[in-house]
1. Which of P, Q, R yields 12.9 for mean count of other Cβ atoms within 10 Å over residues 50-57, as computed?
2. Work out the source of 37, 19, 15 here, i.e. which of P, Q, R gives that when semi-axes √(5λ) of the Cα gyration tensor in Å is computed.
3. Have a look at P, Q, R and say which one yields 19.0 for mean count of other Cβ atoms within 10 Å over residues 58-65, as calculated.
4. Using helix-only ellipticity at 222 nm (-39500 (n - 2.57) for each DSSP H run of 4 or more, over all residues; to 500) as the calculated read-out, with -24000 as its value, let me know the right label among P, Q, R.
5. Who wins on distance in nm of label points 7 Å out along Cα→Cβ at positions 162 and 194 among P, Q, R, i.e. which is largest?
6. When you work out relative contact order in percent (Cα under 8 Å, 6 or more apart) for each of the structures P, Q, R, which one comes out largest?
Structure P
Amino acid sequence: MKKLVFLITLVFSLNASAQYGGIEASTGGFSFVPDFTSEDPHFILSVGTNTDKRLQGHLLSLIRAENLVPRNAIFITRYRFLDKRLKATIGTHLPALQISDDYQVDTFFAQELRTDYSINEKWSLNTMYLHGKGRNNDLEINFGYVGLNYNKGKWNSFSQVWAIDLNNGYGLSQTVSYQVANKTQLRGFINKTLSTGNTNMTIGVYRAF
């Protein structure tokens, strides 16, 4: 009960100073690297400043559904240095915290570069490069993707081809969302890691604050 009260307090306090926020109940989790996506049920909390601004701040956290204990928390600062038809943003993850089942905390710092090119009103081309390095562990990765985003009416679709230098991983993923109400979306995600044959997928309901 104390955990639930703490989480509710955290959500409302973050939302008070944020310009967007929401929580998703999902059959899995979320990861910038599709192959790392958890298949255990989670709540996915996201809050941040206006994404149309040049300088942005974001918080992303996975919370285990079984016991309401956070799995991770990522604090992201981004700056959009190009804001035309082609948008380009640099960002830092300061830090990313990973919390194991036995409460061991691993800390990571990361840098990212994102681009977004608007092809027309419905289609856009997106890229991302992410470099992450552990501070109290020896993990270091380079990850990137090229994605195609389609948006029409209540539907949004995002397809990506991705690669990571950890075990020479690469694959394909697809995310689809449907706006069922003003603040509610249904979301589906599927990933196929071609380098290993692994497939993972999630289904969730997102509610904006």
Structure Q
Amino acid sequence: MFRTLRNLLPSQSALSSGSGQVKAFDPAQLESLNTDPYLFIFRTELNLISVFDDLKYDRSDLDALSAPMRRRVLDRLAPFGFRQVSGGVFAHDVSDLHMHIPKYRALGASPFDATRDTPRRDQDFYILTPTQTACHIIDTKTPDEARALIKALIAKHPVNLMRIFDYLGDSDQHRAFADLVGHLKFLQREAVSAEPLRSRRALR
């Protein structure tokens, strides 16, 4: 699979400018990826890229980036000058910036642990499923901030709310989210029953 992903990325020569140098990258450029309905960028402080998964979930569904989800985000990163440097790390040749796809965890693992074995630096990004994105937001933002961000997320990328609920702990952030689950389920149900989500299909 990784050989296939490498083939999707341009060669070093293709990334060079007319002067023979790879151009520096400003992370603000990633905001342009939000025009892609299958991607949602949370840049400031969070540094997350959510990749659309599906419209409906069972709470026991596997939560991991599929090969088509990986291809989608890599297709969009390649023109900026990113290349694969290891199985789940994509780096820019000039700017000190890495994109990390978390290591696969066991089927029954908590989505809150998705990035536990994939450390990153402050300037780096995680590429996550929408459910993993929501969990990262819950754990890193205040309850009020998390509420607003997750409402924005589910309007574009539905998440597996019941899977998240099953793994909630006793922290203040988790208790606050538990109180919101019913309301978020209603908002997500409304979102997926209307355009543009209603006609969107999972990546194949």
Structure R
Amino acid sequence: MSERQIFSKILRLDKYIYNELIVLDGALQRGIAIFLAVTTLTTLSAFRLFNSLIEFLESNLVLFSGEMSDEEFAMFKALIDELSIIFIQQDSTTTLLFSSIASTTVTSLIGLVICFLILKFLFRKEPRPIDLIIISFFSSAPGLLVFPVLFISDTFIQAILVLVTSLYALVAFGSGLKQVYLLRNIEVILVIIALTFGGSILGGF
């Protein structure tokens, strides 16, 4: 099965794709490549969105001056200036990029551990860690659709694209869990909530 076929089936939420992927030769390696590509692209897109937000705030500072005291406005302006400097400096941006990718990877793995425990001890399934990793990594493929953010200057459209692709990836992951482990919709929702919030909370420590 070619990458184009896999990507197309994942985007269409094909009912059998994940059962095919977990027995596909080289699936883990291909899944890792997709996950790293998506994580890098999503991180760059998030930086682009953040830069756009900073530029918007810098060009509209006068709008906030009437809503704050002079001291609060000075602190707010200093914060914007500091963030702007951080993202302009190439060394800082590169460091933030690798740090963000590493943090996302750790958070994802922690979330998968939580997912494994829920499936095994709450839903009485027999999940294999490698199958969960394959499902998770391939289901991140919708994140590749975020690439237009790198070329679009409209902050609102950037934010919408980042949000939609992130939600799409969660739906794809839920679809994979439902296919492989025959979960009900409410069970899928519970796992996704635990994966999202549990991974984020524990990954922050």
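1. P
2. Comparing all candidates, it corresponds to R.
3. Source structure: P.
4. Value -24000 for helix-only ellipticity at 222 nm (-39500 (n - 2.57) for each DSSP H run of 4 or more, over all residues; to 500) corresponds to R out of P, Q, R.
5. R
6. Max of relative contact order in percent (Cα under 8 Å, 6 or more apart): R.
Here, each number is a calculation from the coordinates, and none is a lab measurement. Since the model is a prediction, treat every value here as computed from it, not as a measurement. Cβ atoms are built from the backbone, for glycine too; each structure is taken alone.
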